[in-house]
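Just below sit the structures, each encoded as structure tokens.
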Structure 1
Amino acid sequence: MKNFIKKAHLLSSMGKILGLNTTNNDKVTIKLELTQEEALRLRGNMEKVHIFSEKTLDNTSRLVQRGKRESTKYFLVPRELRDGIGKNQEVNCSRIETKTKDIFIFEVKKFKKQ
């Protein structure tokens, strides 16, 4: 949780894809343009990088508030995305702030049904 709060105050401007090239082994090489801030956010990690666009977010959910003065907030996982999610596990998360919205990213380990 400490990392989440620490990263939460970074204001981000999104990058853009400048070009795509298809290689012989069914892979695509992508040329990106990022601000220095976005590049620094990767902290040198050049593997396991996921690229997404705000325009591909096609499920809707709700933010629920509970507790004294609604101090506890929950993101509801839509029904169509719940399969394979276990209970009571630690979840990695991050927050990206733009000028007009906040984007929350959660990483949940897949639940193995026995």
Structure 2
Amino acid sequence: MSEDKILETLVSRFDQLDSKFEQIDKRFDSVESKLEKHDDKLDKLGNISEERSIELYNIKSILKKHDSKFDKMQQTITKIHNQMVNLGLKQKEMIIKLDKLINSNTGEKDENINNI
């Protein structure tokens, strides 16, 4: 084979290889572009996730405040209930005393009223 023919064959092969490399390069560019789009989407999802995390933290803080308010309300309700029970007992004692007063002698009523 002559040198010119060998050179021609080598140039032809190099051209083929160059063409294949260009195709591969284009594919890599396409893949790189797609990866950049996915990176952008992941960044957006990360931002959304952070926002949701902040919102969840705020909601938890609000719920804690309300929970402590409910605890205070429960304490107040318990105090009111205890006072009402106490008043009920005192009222019962008063009714018993009034019944005794009504059933006692008429002359002693004024004296019994002062004892109440």
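Rule-based calculations on the coordinates, nothing more; no lab input. This structure is a prediction, so every number in the text was calculated from the model and none was measured. Cβ atoms are built from the backbone, for glycine too; each structure is taken alone.
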Value -2500, calculated as helix-only ellipticity at 222 nm (-39500 (n - 2.57) for each DSSP H run of 4 or more, over all residues; to 500), assigned to which of 1, 2: 1
Origin of the value 155, 16, 12, where Cα extents along the principal axes in Å was derived from one of 1, 2: 2
When FRET efficiency 1/(1 + (r/R0)^6) of positions 46 and 78 (r between Cβ atoms, R0 = 30 Å, to 0.05) is computed for each of 1, 2, the largest belongs to: 1
Volume of the Cα convex hull per residue in Å³, for residues 14-61 alone - structure with the largest value, from 1, 2: 1
